[in-house]
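Read the figures in this text as sums done on the coordinates, not as results from a lab. Bear in mind that the values here come from a model prediction, so they are computed numbers and not experimental data. Cβ atoms are built from the backbone, for glycine too; each structure is taken alone.
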Structure P
Amino acid sequence: MTSGLEIPPTEAARLLDDLTAIVARACAKIRAVSPAALVPRLKADQSPVTDADEASEAVILQGMARLMPDVAVVSEEKAEARQTFGGSFVIVDPLDGTREFLAGRDEFTVNLALVTRGVPIAGIIAAPNRGQVWRGVSGIKAERLRLLEDGADQPEAIRTRAWKRSDPVAVVSRSHFDPMTDAFLASLGTITRNASGSAIKFCQIADGTADVYPRLAVTCEWDVAAGHALVVSAGGVVTNAQGNPLVYGRSAENFRVPAFIAWGDATKAAATGF
């Protein structure tokens, strides 16, 4: 069990540079590996995992043990399904978009979120092969930075945008697009659909280059938490399919998220009924 330590957004903001440095080191570890040299293995859920996933995770877990030794870390490759999470914890996807990584695309990311009382209050998403990192703390700031080997620099404040009346943009999963998501997008009228992999889609909502990101199929908390925090920090909203809040740290449900919708414009979300 966790210690019950609760980290507020102000403390999360103080830790943000150190957390970003840990993520940056994980990105450097991934970049040092050639996808062509890897032999992927299939996990029980039939998703691929590689030595690059595990090397990134090792860097993050070592860094977190030094920086925040009293805070539990839930990571995709080492999630403890029976653990109880009170107070604050960190949730990590050390390589989100392994399929994209293996295919030689640049969309894969490293995701880290700090969750307090079931709510993601800070999130970091880094795209190693794009050389960018997006990060935010709820109620304090959201920004995009250039990724360095051991951190990031040149912060640029980002905000979500108001819903575009003409040609709004939806970002959708390349690998997990489903009929329910298709029907939801059709209900919004004419909308451009841009498919990609990983949590990079949350970044497009947060920096105002896309308007909505629906995923109406089951996914996992480590895929969503960092992006959730980032979008909210930038002025958007993330809910479940019924428009209700998402809750994180649900170990009894194996950290599953049944569905979510990320909106850049909270007013549009409310008007749509989600």
Structure Q
Amino acid sequence: MQRYDKYGSGKEILKRLESVAGRFRTLNADMIFNFPSQTREILAEDASKIIGSAANQVTYYALMTSPSVARSMSESVGKVDYRREADYYRLLAGRLEEAFDPVSAWCFSRRGGEMIDEYIVDFEEYVGLGSGSFSHLDGSLYVNTFSLREYDARISSGRMSVSQVREFKLRERMRYRFMMELFGLKLDKKRFKKDFGCSVEYGLWLEMAFMKLAGAFNRDDENQLCLTWNGRYLLVVMMREFFANLNDVRDHARSAISPNELADLFQSSTP
């Protein structure tokens, strides 16, 4: 992952967290689990260090790779074993929930604190500002140009910075709502029916059948769907694949940037 040289050891990072304690309303630590070299003992120790740290929020991502870098990732950190991922997730969540409350499938907020909604689970539409950002408005996905030069030229001339647009069909929008709300641990059935004109059971009957067979729901009434442990892990898997494919979109977008601009950005002919 080449992060040790960039950011230092775990002890150094913990010291940095301590140095800014109390300066921010939310201090989040990003963690990754299911590295090939990780063991249950390593994960439990990491969770204990997070609990004892100054962080009042922690996001525990499953190791994810976009299709374009899967081979190089395998060569650098080893082959990922997805068979143990569910067990590792349960271990981490169980340990963290001694001091934190789950606020999404992979984000935990220290008990008594507040959560920053960094994955837009409460509001479906959002605008991304800056080069390479994404926006989701009125059922369409907008991607800003990844070229800083092009972004500057567009904005300076009063034009939009959007370089790609993808319009989602109704079923795709329903599936996106289904995934994002359940990622936030609950789905509002009445809001779903109001927005899409049909119940979630009718509009997404296949997805609902799969989730029920997998034992994903501990609440399924006229108002809400809420998740069991199995359901939370299934949403981790869905989001892992969702973000891995978004990373693939980013990789393709970056590949369109001119070699001269890349050289300037990285001060080298090889980024």
Structure R
Amino acid sequence: MDETTVESWEACLAKIKEIEEFRANLFDQKSTYISGLLYRGQGNTKWPLNTTLERYSGEDLSVESYYRKAAVTKAQIETLTDKTWNIPTFPEFRKWLAKADMFMKEKLPGYEYMIYLRHHGFPSPLLDWTRSPFVAAYFAFNNIPPAADHVALYVFLEQVGEGKSHEGSKPLISSLGPYVTTHSRHWLQQSQYSICTIKKGGDLYYSSHEDVFFEGTPSQDILWKINIPAQESIKALYDLDKMNINAFSLFGSEESLMETVALREFHLRKCFP
């Protein structure tokens, strides 16, 4: 992982441009596949790069066990909402899993449902990213905890034109595509997701992305981390709001509308009349 601490919001934007130019140069030099850049913002640079499942359960969970837990919630959720979800039965999922390899070339069965669960707070093995550095910056700068002195903006480049390799005993990150019919927030936030899996005793488990990123393999899974002073938040949120990147544009609810107008009236208007 390449970690940089910058002094300002403007310096962060310059670093992002530098990374984008690095990726563009790779694209020009090679005729093989180069991934698009993905971004993620976190409100405290000291927070690990963990999924909500890791934070909630505190242990690796098998892909099969997680699917069982997610699938049994479906009846309750469909009863209490106006949503219905067509996902494989558990025997169908186990049949798919028996043939699946580490590279997850096809979508996870029930992927759309998993995204819906992720956006509504159910613990998820999906690590969410966005294709927009500005959306990621919003999530980094909005609601910073009082103890944080820096926020973090991550930039992820999965493939750099050399394909993707894997050693059997190590975890592997797989990016999952954006083209799904699911909750509107997925599209509003330009979301994409990744999972990290590892083989244990012949079974496939969800694992930690950090175990891959901190190896620092130059041929795949490149990660940049930009640390930005938390005191730059109002400046950044002001710029983002001018781009119409705010709570309401990203969530579309009445609660997020109130959050947006409050930010404008109590902070942005006072600092930048």
Q. Computing helix-only ellipticity at 222 nm (-39500 (n - 2.57) for each DSSP H run of 4 or more, over all residues; to 500) gives -13500 for which of P, Q, R?
A. Q
Q) Among the shown structures P, Q, R, from which was the value 2.3 of distance in nm of label points 7 Å out along Cα→Cβ at positions 40 and 224 calculated? A) P
Q. A value of 30, 28, 19 was computed for semi-axes √(5λ) of the Cα gyration tensor in Å; which of P, Q, R is the source structure?
A. Q
